[in-house]
Structure I
Amino acid sequence: MNKLLILIFLIVSACNTGNLNVIADLPKTLNEVSGTETTSNIDWVWMLNDGGNEARIYGVNNKGNIKKELKINAQNNDWEDLTSDQNGNLYIGDFGNNNNKRKNLTVLKISVDSLKNKSNINIDRISFKYPNQTKFPPKKKSMYFDCEAFFHYNDSLYLFTKSRVKNDFGKTNLYKIPTKAGHHIAEFVSSFNSCNDLGCWITSADISNDGKSVAILSPKSVYVFTNFTNDDFFSGTLKQYDFSFESQKEGVCFKDNQTLYITDEKAHGKGGNLYEFKLD
């Protein structure tokens, strides 16, 4: 998409100033929270920290208290996001790829039964590669293979990449992979470009329970798509919500069809909160 089309696209898209409602200050254990997800059968919000932290997931209530902590029998190479399916199974996205050189991109599936049991955490490993990456790492102008965002929809996992290309940080490529254990080649679906600066890169994504709205998060905005065709989410109507402040926002999930939970990392004395954000 060239710059003129991007400009036209953003002008015709609705733009709203968004005020985040802080509902909880997260504990120090979650200072580097990177993934946030609700499931159909549990009241709290599941969260995780990104790479370099312990391989654990945390169940957090709406007061910011950790109600459950589970140790996962896997390495936290670079965990970046969480999603779930309609049965309550949870998926951890171990696909952070800052330098675009990883060859072990993986999604960890945790069964709903394991989430109820501290001592027996069953994991299925879903590994994948991008169909258009041949160099590890590629040249700087082709570093489009980082990823921090995904969700489950219709028995597939949809991944939204994070650009590391200067002056093209807002570009995200959408791919999908099966939910079955094993190794897969991701299938390209479509692309979206929000803007070009660092505050535009995509850090999390989710789809509403009714399957009618897709939210993708950046540090300064959330983009919500509706009225899309099949799984070409970017073909839909876009509504852009600009936040009243920029922070290291890295987690988004739907609380209900009209409300988002959003989390940000604690950095420079700011952030480290669980927010609610109402959609129009």
Structure II
Amino acid sequence: MKIRNIISTIFLFFAAMSFAQNTINVMSFNIRLGSVDDGENHWNIRKDKVKSLINYYEADFVGLQEAQKPQIDYLLEKNTLYSYLGKPRDNGENSEHSCIFYLKNKYKVLEQNTFWLSETPNQSTKSWDAAYPRIVTYALFENRKTKQKVWVMNTHFDHVGVVARQKSAEIILNKIKELQAKKKAPVVLTGDFNSQKSDVWMHPFFENLQEASSNSKTEPYGGLATWNAFNFKEKPTEQIDFIFTSKNNTVINKFRTITDFYDFKYPSDHLPIIAEIKLQ
């Protein structure tokens, strides 16, 4: 009887270890440009809060939107947790990155790239009715210990162009198929899509991928709306930030919209979101 109990204990231990090793936490966070004058919400006032929030939740991967190089440098200053990858969308002094932060001691980068959501994806261009050039940064990561691989993608859709958003969705889904054909591994897509679930161009994402808040095994925590416009007094109503995963090799265990605040102010004009994802 004792031997049986010991064996059961050992089995449960290794099963728990396997679950933990194949489970990742992924965050998406539009941190709001640092070069704009937001008064009491200026980057210099809130940057410590953004940095503390990211480090506290310690997600395996963080997809950032509206991240400018000085902001990235500050977030990584004296940071022993993260490295980042991703190119700026153009050559401007305050050019935006849709970069990916990753736990540098846990993951190795096998492949990475940034492409443009345009008719010429290998060049810094905008197309259709887009107001700005828009990009996707992606990478194939490998867990240094378990050798589990995962594709992570991050983007920021245009806020003006309807055609641009529709075409952007098509480009990303085609890229996912291309990456899956190259290396079959789970896919995670994060982003500020400047779109709501009901927008027609978002439908293919929901049809071909799993959206984290809709497919979480446990009830989502913190509400769903993510756009707060720095307005602490009113409840956010628009969900425009999403995390998607491939269907057949991931399970969404948990989803949360992070509503942390300081001095009755939010760290950004978007609420970050985080999902616990089991890779299969």
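Rule-based calculations on the coordinates, nothing more; no lab input. Model, not experiment: these values are computed from the prediction. Cβ atoms are built from the backbone, for glycine too; each structure is taken alone.
Mean count of other Cβ atoms within 10 Å over residues 106-113 was computed and gave 15.5; which structure, I, II, did it come from?
Considering all the candidates, the number was obtained from II.
Going by distance in nm of label points 7 Å out along Cα→Cβ at positions 26 and 226, which of structures I, II comes out largest?
I
If FRET efficiency 1/(1 + (r/R0)^6) of positions 74 and 178 (r between Cβ atoms, R0 = 41 Å, to 0.05) comes out at 1.00 when worked out from the coordinates, which of I, II was used?
Comparing all candidates, it corresponds to I.
Thinking only about mean projected area of the Cα convex hull in nm², which of I, II has the largest value?
Answer by largest value of mean projected area of the Cα convex hull in nm²: II.
Have a look at I, II and say which one yields -1000 for helix-only ellipticity at 222 nm (-39500 (n - 2.57) for each DSSP H run of 4 or more, over all residues; to 500), as calculated.
The structure behind it is I.
Out of I, II, which one gives 14.9, 47 for Rg and Dmax of the Cα atoms in Å, for residues 90-169 alone as computed from the coordinates?
I
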